[in-house]
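Asks: What follows is a set of structures for review.
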Structure I
Amino acid sequence: MCDISFRYAEEKDVSLILKFIRDLAEYEGLLQEVVATEDILREWLFEKKSAEVLFAVLDGKEIGFALYFYNFSTFLGRSGIYLEDLYVDPLYRGKGYGKAILKKLAKTAVEKGMGRLEWWCLDSNTKSIGFYLSLGAEAMEDWTVYRLSGETLNALAKE
């Protein structure tokens, strides 16, 4: 596994980023929810710089990715990394590459003096949950995620 390397996405990688997003959504049974396009990703990732993408590269081929952004904990008084997507191509799963991506992100967080690396996981994704628990991650059982989007977001903004 020492042959894995990492590189940050460039604007020319937008189609590959969208492919990985769609592959992940299909794996999660949520492909119908993907409305992102190459143009949208180009704008938000490379013009507005709202998130970063890290590719895991094996023998010159991108085999997985992490899409993340920085958040802030008022309790800790410092930033953290919020991992939005982590995906490894099915042909390369079970070989330690997902762990390598998380280790790279953890190293980034520690080097920058950040306080957290966090993410959400579908309750139905028991295989990933087992993997995360094996790393020492803990489920935040006392917290519930709330979301406003689409029409409900627009309605509240108009009030």
Structure II
Amino acid sequence: MSIIKSFAVGNGDMFYIDHGSDNFTMIDCCLRDDDMDRILSEIKDRRSKKGIARFMSTHPDEDHVRGLEHLEAEIGIENFYCVKNAATKDVETDSFNKYCELRDDPQRAYYIYKGCSRKWMNKDGGERGSSGISILWPDINNAYFLAELEDVKKGFSPNNISPIIK
């Protein structure tokens, strides 16, 4: 049985899924100073019991990446899942810069799109099983999506490049 937890992080988002297999998934990051230690401790404990861990970023707005540098330093992010993009910001924070570093790292980044598949994400991996995660959007050939990718390159909001994850 899987456990899904959503943290109360104010206006941001932060979740994890402790899958009923050897998989652990974190989705978005919004760490504030007042609850960072507690949240990191819980995630570190849950993650330590799993062989495969992934971080899925919906989009690089600050309320979805705040504290990503602390999460990466404390837990490590070996598998970073995001929509392939070249988002820029007028004001770059440490968290946004960590997002860009992970997004652009050929060893850790895995770009998600409608129908993509990967061992342990949605393909059985033998002893580890699958997390059962499917990506329903984006359609990387959709003209509206492609236009949004161009806009985020110019510093516009990345909300419309968010994947739909099931």
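Asks: Could you tell me which structure in I, II was used to calculate helix-only ellipticity at 222 nm (-39500 (n - 2.57) for each DSSP H run of 4 or more, over all residues; to 500) as -7500? Can you show the working numbers first?
Replies: Numbers: I: -9500; II: -7500.
The read-out was computed on structure II.
Asks: Rank structures I, II by FRET efficiency 1/(1 + (r/R0)^6) of positions 49 and 113 (r between Cβ atoms, R0 = 25 Å, to 0.05) and report only the one at the top, that is, the highest.
Replies: On the way: I: 0.75; II: 0.25.
With respect to FRET efficiency 1/(1 + (r/R0)^6) of positions 49 and 113 (r between Cβ atoms, R0 = 25 Å, to 0.05), the highest-scoring structure among I, II is I.
Asks: Right, something else. With distance in nm of label points 7 Å out along Cα→Cβ at positions 65 and 89 as the yardstick, tell me which of I, II scores highest. Could the numbers behind the result be given before it?
Replies: Values: I: 1.3; II: 0.6.
Of structures I, II, the maximum of distance in nm of label points 7 Å out along Cα→Cβ at positions 65 and 89 occurs in I.
Asks: To which of I, II does the computed value 14.9 (mean count of other Cβ atoms within 10 Å over residues 57-64) belong? Can you show the working numbers first?
Replies: Numbers: I: 14.9; II: 20.9.
Attributed to the structure labelled I.
Asks: Suppose you compute Rg and Dmax of the Cα atoms in Å for every structure in I, II: which one lands on 15.3, 45? Working shown, then result.
Replies: On the way: I: 16.4, 54; II: 15.3, 45.
Working through the options, I get structure II.
Asks: Can I ask one more? Between I, II, which one scores greatest on distance in nm of label points 7 Å out along Cα→Cβ at positions 105 and 145? List each step's numbers first, then the result.
Replies: On the way: I: 1.2; II: 2.5.
If we compare distance in nm of label points 7 Å out along Cα→Cβ at positions 105 and 145 over I, II, the biggest value is for II.
Each reported figure results from applying straightforward, stated rules to the coordinates on display, with no laboratory input. Small disclaimer: the values here were computed from a predicted structure and weren't measured. Cβ atoms are built from the backbone, for glycine too; each structure is taken alone.
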